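Listed next: structures, encoded as structure tokens.
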Structure P
């Protein structure tokens, strides 16, 4: 598929209708609810240490990345974390994911002095390696709902 250059911007609460299908398609472990998604989007957009960046192409939202930063003792300061990255199926392979990750990196490094940016996933390993990310560790989780 041909490379495209999406417009990347910070999400707004009124992006909810277009973001919801992308976010709900990403979920594999849980069944997300619209009400919690709405509240989460509002909370993230109001949090100075978090952002949802969206990709627009031809007037529609085609992807998003949720990035946040927090203090970490082991890093002697702040680290960045990509919580979610989702690109609509019809836009995969167009450079949209790369543009979103570059925007997440820029947001985190321009606004905070982070030691590193990480993403905890086993999905899309080839993609993350192709943009300069190295495998670091596996993670464990314990579900509570």
Structure Q
């Protein structure tokens, strides 16, 4: 897929107009249009900003092809996504909870629990996150069943 097509697709998925993207990047709307129609290409720094804006890897953005079936390249893209930002579009609380008064106390408690859990079970960081996430998800599912 051409860069312009990727840019259009990513912008639309993000729910942004050309004007909004232009404002975020400090360029004109016409510049965004030229990138999306493959008349010009963004400077390296602007391409990096675009990859951050759209929560995709820089490599994915500038590569000449779509994501292939190569699991390694897909994992690399997934690892570079800012999931808080990506999911906050669907769940706005993720974008705002950090400013809730008292949240830092819970953040510290959870961080300590994370460290204790990791040490006690001799897990690496990824396994620690996955197991704790699954425990929370199981609690969530039980809570949903009780509500029914």
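Ranked on Rg/Rh (Cα atoms, Kirkwood Rh), which label among P, Q comes first with the largest value?
Working: P: 0.94; Q: 1.07.
Structure Q comes out on top.
Which structure, out of P, Q, was distance in nm of label points 7 Å out along Cα→Cβ at positions 61 and 109 calculated from, if the result is 2.7? Please list the in-between numbers first.
Working: P: 2.7; Q: 3.9.
It must be structure P, since only it matches.
Taking distance in nm of label points 7 Å out along Cα→Cβ at positions 45 and 101 as the quantity of interest, name the structure among P, Q where it is greatest.
Working: P: 2.7; Q: 4.1.
Between P, Q, the highest calculated value is found for Q.
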- Item | Of the structures P, Q, the one that 23 was derived from, the read-out being relative contact order in percent (Cα under 8 Å, 6 or more apart) | P
- Among the shown structures P, Q, from which was the value -21000 of helix-only ellipticity at 222 nm (-39500 (n - 2.57) for each DSSP H run of 4 or more, over all residues; to 500) calculated? Q
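Quick note: the coordinates plus some simple rules give every number you see, no bench work behind them. What you see is a predicted model, and the numbers here were worked out from it, not measured in a lab. Cβ atoms are built from the backbone, for glycine too; each structure is taken alone.
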